[in-house]
Structures are given as structure tokens and as C-alpha cells.
1. Where does the value -32000 come from, among 1, 2, when helix-only ellipticity at 222 nm (-39500 (n - 2.57) for each DSSP H run of 4 or more, over all residues; to 500) is the thing being computed?
2. If you rank structures 1, 2 by distance in nm of label points 7 Å out along Cα→Cβ at positions 5 and 29, which sits at the top with the largest value?
3. Here relative contact order in percent (Cα under 8 Å, 6 or more apart) has been calculated and equals 48, so which of 1, 2 was it run on?
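Where a number appears in this text, it was derived from the coordinates with a stated rule and is not lab data. Just so it is clear, the model here is predicted, and its values are computed rather than measured. Cβ atoms are built from the backbone, for glycine too; each structure is taken alone.
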Structure 1
Amino acid sequence: MSTPFLILIGLMLVALVVVLGMGIIGLARDGGTNPRRSNKLMQMRVAIQLAIIVVVFIVLAMSN
């Protein structure tokens, strides 16, 4: 794997942890009283996870 892809994957993982943390803190703070915000954070988390998977598959395909 090349360094730029490793950096990209690392940054995406940090973004994933930040969004996940925001969701957990939001649920703990207001008990999930704002379902629109929780839904938006979940959508962001799923989108980031999909992007990470796509980048990993691209890197693996390029390494063969």
C-alpha cells in the first residue's frame, strides 16, 4: 500500500470515530430527543464506512 492511501484511510477512520463519538455524546446528553440529528449522524457514519470500504478495495485491486 502506498503512503497517500494509508494517510487517506487514516483520516477517514478519524472522521468515522468523530462522527460516532458525536452520536454517542448526543444520545447521552439529550437522551435521543432529537431524532433528526441522530439520523443525520447515522447517515454520515454509514457514508464514511462505505467510502473506507471502497478505498480499501481500490488499494487492494491496485496492489495485484
Structure 2
Amino acid sequence: MPASTSVEIGVRELRASLSEVLNETAVRGRITYVTSHGRRLGAIVPVPEAEALEAERNESGGDSPA
């Protein structure tokens, strides 16, 4: 998989282009930060990166995601 890149997208724009954002995440490894009024609320990340983060949290005894 190519090296991941990152972009920011507003909530409204995300609603209109969710399938494209998910495709870019799955195919290109892109991280997309979701923003509202310029503030980052969350991120859409490739599954391998999310799973690695989750495993790291579990190993360190951190809180598991909701």
C-alpha cells in the first residue's frame, strides 16, 4: 500500500462524499480528519492503522474505544 497522506474535510462535505473518502482510505491509505468549524473532531483511518492503535492501547492497559 502506498504511503498514507492526510487531508481535512468538514462534516457537511463528508456527508456528500463519504463513499469517495472511504475508498481513498481503503485503497490509498489516506487519513482524513473530520472537522467542524475548523476543529478536528475525529479521523477516518485505514483499518491496519486503527487495529495497530487498538492493540497498542490494549497492551498498555489504556481505555478501549467505545
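1. This figure was derived from 1.
2. 1
3. Clearly, the read-out refers to 1.
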